[in-house]
1. Taking percent of Cα pairs over 12 Å apart, for residues 13-52 alone as the quantity of interest, name the structure among P, Q where it is greatest.
2. Thinking of P, Q, which structure, once mean count of other Cβ atoms within 10 Å over residues 29-36 is computed, gives back 9.6?
3. Using Rg and Dmax of the Cα atoms in Å as the calculated read-out, with 13.8, 35 as its value, let me know the right label among P, Q.
4. To which of P, Q does the computed value -17500 (helix-only ellipticity at 222 nm (-39500 (n - 2.57) for each DSSP H run of 4 or more, over all residues; to 500)) belong?
Structure P
Amino acid sequence: MGVCGHPGCTQHLQSKARQLAEDAGLAIEATISNGDEIGGILAAARHNECDLLVVGMPKHAWTMGHTGEQLAEGVPCALLGIR
């Protein structure tokens with residue numbers, strides 16, 4: 001089952017993200033996993049030796065929220081919050 005509840009949508013989203021990045025001259029690595037969101041994101045950032053981690057922020061908030069704050073405390077690279 002995909003992230004939106006439909007089979008195949010996860011692969012479609014990854015493919016679309018890769019294509020948009022490639023069109024912009026960027027290289028990305030997309031990974032979808034289950035489990036602890038904070039631990040999983042931090043482990044992936046360390047494993048991939050990331051230079052920048054981009055995190056979506058809540059639409060109606062000036063802070064990154066609980067998840068973003070936990071990531072900021074443990075992330076091994078620069079962290080950018082976007083809305």
Structure Q
Amino acid sequence: MAEPDKLTADRLAELLGVSTKTVRDLAARGIAVRAGRGQYEMRSIPRYCEHLRRLATGKAGGEAVAASAAAARARLAAPGR
């Protein structure tokens with residue numbers, strides 16, 4: 001079980017609305033903050049929000065980022081969200 005200020009990968013993925021694979025990718029990119037094996041710091045949530053804001057405003061740059069932003073917007077706009 002995760003400590004109160006830490007989240008499991010499954011729980012973080014659930015809160016962010018992404019897969020656990022995406023959580024691992026976010027950690028590899030320095031967005032989610034690892035706190036041990038399979039655990040992440042709570043500050044990963046606001047860091048992810050900041051990442052999405054940067055994508056939405058085009059401040060992250062690059063075509064890959066634009067595609068990622070479009071995918072994130074489509075995921076958030078999907079029915080049932």
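Taken together, the values in this text are just the output of simple stated rules run on the coordinates, not laboratory data. Predicted, not measured: the structure shown is a model, and the values here were computed from it. Cβ atoms are built from the backbone, for glycine too; each structure is taken alone.
1. Evaluating percent of Cα pairs over 12 Å apart, for residues 13-52 alone on every structure, the highest lands on P.
2. It was calculated from structure P.
3. P
4. Comparing all candidates, it corresponds to Q.
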